[in-house]
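Next up: the structures, one after another.
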Structure I
Amino acid sequence: MSTVAERGRLSPTMRRILAIAASSALLASLVAVPLASSAAAADGSAGHRGSIKITRVGDANGFTPAPPPAAAIHSARVGGSLIPGAHEFVEEAEKERPNRPSTPNLPTDPARAKSSPVTSKNPGFRGFAGLNHFDQRFADNGNQFSLEPPDGAICAGAGREVELVNDAIAVYDRNGAIVAGPVGVNQFFGFAPGIDRTTGVFGPFTGDIKCVFDPGLHRWFLSSFSLEQDPVTGDFTGQTAVVWAVSKTSNPAGGYTVFSIDTTNGDGTAPGHPGCPCLGDQPLIGVDAYGFYISTNEFSFFGPEFNGTQLYAIDKAGLARAANGGHVPRATWFDRIPLAENVAYSLQPATPPLNGQFERGHGGTAYFLSALEFNGTFDNRIAVWALTGTNTLRNAHPSPRLQSRVIHSEVYGLPPVAQQAPGDTPLRDALAAGLLGDPVDNGLSPLDGGDDRMASATLADGLLWGSLATALIPRGSATAHVGAAWFAVRPWWHENQLRVSMVKQGYVSVKDEDVIYPAVSINASGHGAMAFTLTSATRHPSAAYVRLDRSGTGAVHVAAAGVGAQDGFSGYKLAPTDPDPRPRWGDYTGTSVDENGRIWFEAEYIGQSCTIDEYVLDTTCGGTRSLYANWATFIGRINP
């Protein structure tokens, strides 16, 4: 997830549902910017190393319940007519990096891949419905935006699972019962609502949520970005931050303390930060033996500049103490990080599974994976990163060192859009009938196939495992579809220099179907799974997975079959003069490993369907959707 509907660039009169331009138009709007200065620390560490202040925001509200949302729900049931909302958002698609000169000798076509069989048999599996759009829209007493996509995350530990979507959070027990929530993300962090639907006052806009349960400290870390909005107009001010909450105990439904790092990064005059004020897009989080890590992609908030990855490394034990009133540590900050012929982007932290081991060699080592596809085409390289000396994060003057190695890989590249099966689409029908304004006809919405950044990473069984989405031609298919690429890389060392070797890699593809938003989790014994959404012209969007280990993958298992078509506002023109829409889906799938080595995942699917007649009488369709969207999530547990 990136920004929402050109955040900060909208006049108040444009604050309604917006469909955004196709990714090609977005890419065309980004211009190449000079490679930022790649100043290095005195020890030769990649990028520029500095220090940045962490602010203790205060105690989170956590799962303190909001008043019952009956009034908000009633307002959506309008008895035979449809009333569009005044303040709804579609999240802008993740920005690609600005175009760069082509790198010689890179592939130009998608790979061809073996097609996997599909089965509905699921031995060693159980699952249950997770949060859906209704839960998100009507959390916090209904003071929420309608958002697409849901951007799901999950983390497991201490006998519980925490699920986050944009913008709601819930805690489950191992049987799938909700033990806390759902609450709004703003409500959880103790912020004012994104939009107070009674007063019209705007609070911070939050999103791109992630969570980690630390296996060493037994604490929960939940993160988001925060974008300030003018409380009266709702215009974005350009002031941005990454915020995270640290639990005070191992109980995910207990108390939390909120911390923040300012990611605005000045007015464009700071070295390496042209075009700021800036947004720290899609914060990615992880832990190693000694540190808590946040990786963002820095984009100019109001301009086209891209300044690459910003990596923040923090003493995690210090954060745990600070959550209970102790001294707040500072963060070690790496910026201006070079990578091959470009700047680094989307460094995905490789957190070990809950039943695994941290890497304590070289003074503590945190690993990261990233992709190298810079031009919206194809590449056959990935990057492995190592941050060593992480035990110094607890010192007054930390001195961790960041280095990377580029390794040859299988081909991957920007995925196409994905297809879905026809079904009831009451929002589309209402638009065509003129029930929401001037009549406008729309075709069946395709689904966003995503991009080819590294989507997940974990350190397990001595290997770094990663996954990303890619264009593939499945065996038996005539055209390219969305598939998944996965990698198993062995890091090793020679005279304190990182070395890497590819142990295993492969693809997951299905004939004439699309495998979208893959994520991998592997347990300590080297057994795991990749989860994703499976969809096609004859299949409603469904939650699915494959088992994965060093021997590769097997059949695609359908965990929860979709029962209807996606019918969300990002996929439609809402007025005849609107630009062509860019349908959204996911942005990422959540995976985690519990203390028993079982794999948990959270994937998006469509779990409801209703007719236009039912929708006109009740736009929530019995509490399963809202006026504007009908996405849902499914949570699964796999015994590898």
Structure II
Amino acid sequence: MEPMKTRLLSAAAIAAFTLGATHAAWAQTVDYGSLEALFDEPVTTSATGSPQRSIDAPADMQIISADDIRRSGEITLPGILQRAAGIDVIDFSVGDSTVNIRGHNPSPGLLVLINGRQVYQDTFGTTTWPTLPVQLSEIRQIEVVKGPNAALFGFNAVSGVINIITYDPKYDAINAASVQVGDAAQRRASLVTTLKLGPAVSVRLSGGGSAEHEWRAIFPTSQSSPVVPAPAIGGLHDPTRGQANLDLVAQLTSKSDLRFESSWSNIQGNVAAPYSYSTVKMLTTSVRGIMTSDTRYGLIQASAYQNRLDIKGDAGSVFWENTVDVANVQDTFKAGTGNIFRISGDYRHNHLNTQPVAGGEISYNVWSASGMWNRRVTSQLALTAAIRVDDLQLHRSGTFPARIPLASNSYWDHDIVQPSVNVTGLWRPTAEDSFRLSYARGVQTPTLLEMGALQEAVELAPGVTLNVTGNPNLRPTIVVNYEAAYDRQFKQAKLGLRLFVQNWSDIIGDFSGGGGLVLPPTATTNLAVIPANVSNSEETGVELTASGRLLANLKWRADYTYSTVRDSLFGAADPVANLVAFQAITPKYRGNVGLGWARGPWEADANLHYVGAHKFYNVVNGALAPVDAYGSLSARIGYRLESGVVLALSGQNLLAERQAQTTGLKAERRWQFTMSRAW
């Protein structure tokens, strides 16, 4: 063990570099490779604009590296993410997964970004993972940020942030090709190539596609429900996926860059909805431009992007058309010694047509202002404070179905104004020890679906119609998180401890499956159901992480999360009908144990993911049904030929041919053989 004086000097040197290199790291686009080599581990610049190790960031962050992704053998982003501590993943089918952090899954609020562009669909309160137009081989790292972080990362980041960072064509000449086949008719292929179009322009092109059989129509059984009928199996189709992406960086001057990104994806898959499975087709397109300039006033960045999403349901019965336009201007600068500031302004326009009864459009404009102050008090102590204020201006236009309540667009003309806050204190008494205390307040605005884009008329009996519609007066859900964290670096191991308390207020209940607020019929209106704020929820938990080496070629890692949830329902609200029974559906225990080995041309990795017993909504009748505790094993073994070609055998759900991980389709054991090469 090195003397205390040496450890303190090491800590001071790291702090001094972080401050001294700030402007170098801010230069237009970030050279993560050089920073990673300097720190000898992946680093982040996302939280403050300054290069930091994850344990030094003003947010609880875990970084999944490109090597972690490649060696995992996982074939989906949710599969990779479930290896991170505290991540809850529910796989309803081959392509339908919901992801959240520390329970409350499924619920809105996990912000997902690709290079800072939002791919989380706040319109629907979800992320459709197969639509993300990124190949696993072009991802440099994935930053998993836990807890509300809207003031640091952006709109609606209430349960956490998944920040996917791809290789920068300016610094990283990534070229990779992969072909994969497996059982259940699995076929996948991807290509990533980087080109230099002269001395000042670099571009990365990528594309890929996949197809495979859906999990078979075999559903879990239990003593309380010995026979579970298969819901809507005849309508299921084998999932397919195609994507393409362009990323171009042009160096305009020695201190200014222009980055242009464009992407496309087209998928078909099966999604679980209350009481059924259905097939949907989704087409996404996105265009983004970013101008960055290192000036005497700091690093100034202006960006704008448009995301478009088209969704077609079974037999074309529902067709959603959603467009989101976002513009941002921000300035990150230093003031004096040890102070980093960031000020930012955002504009967002989001609109969605009404379905399945057409004729209306729900939209909102959001004006946002935010500021961050990162203060290095001493070489051992840093403080960060950030605040963001969102002003959401709701609007509706178009027609209404006959005899529907709230049949006036004027009901939708109002604002929702709420602040988000992040405050963190980080103390590093030695180079090996790190303590972090944090407070966070996040705001989850109601989705456009909840505010009225879902507009339906159901005939219950001749002459009796039920209208399902939105509620323009919904309150936003507020999430407050308190956390204490400790990390310790030993010679051959790392240990981490987190204690957290998270409070959810004014949770919005699901109204499409029997929940929500019932409006009795009148002489001029039908019986109707609208969404409502139905409950509060509190979660208390502890998270343990550990990693290290047993031998020179053998790595190990482990994590364990324990949490308890207590729901407080409003009045006579039914937690099951409203799909807010988080106390029952959040597993108390979950964790991972993993090993990684490499020697010469050989490498092998395995991960056991454990989820404790809990309950979940039955996909047939919506009632709570038991889900037994299960362990899911994934593994990969690879061999590199002298030509650079890598041959690998990988698999998921290896412990059983079929395994009940939800109350829906059973997860199946799948194997893949992959041939890949990077150059």
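Structures compared: I, II; top value of distance in nm of label points 7 Å out along Cα→Cβ at positions 256 and 568, i.e. the largest, recorded for II. Source structure of the calculated read-out (relative contact order in percent (Cα under 8 Å, 6 or more apart), 18) within I, II: I. Taking FRET efficiency 1/(1 + (r/R0)^6) of positions 56 and 576 (r between Cβ atoms, R0 = 41 Å, to 0.05) from the coordinates of each of I, II, which one would give 0.40? It must be structure II, since only it matches.
Rg/Rh (Cα atoms, Kirkwood Rh), for residues 192-455 alone computed as 1.02: which structure among I, II? Source structure: I. I, II: which one has Rg and Dmax of the Cα atoms in Å, as calculated, at 22.6, 73? Structure I accounts for this read-out.
Readers should treat all values here as calculations from the given coordinates under stated rules, not as data from a laboratory. Computed from a predicted structure; not experimentally measured. Cβ atoms are built from the backbone, for glycine too; each structure is taken alone.
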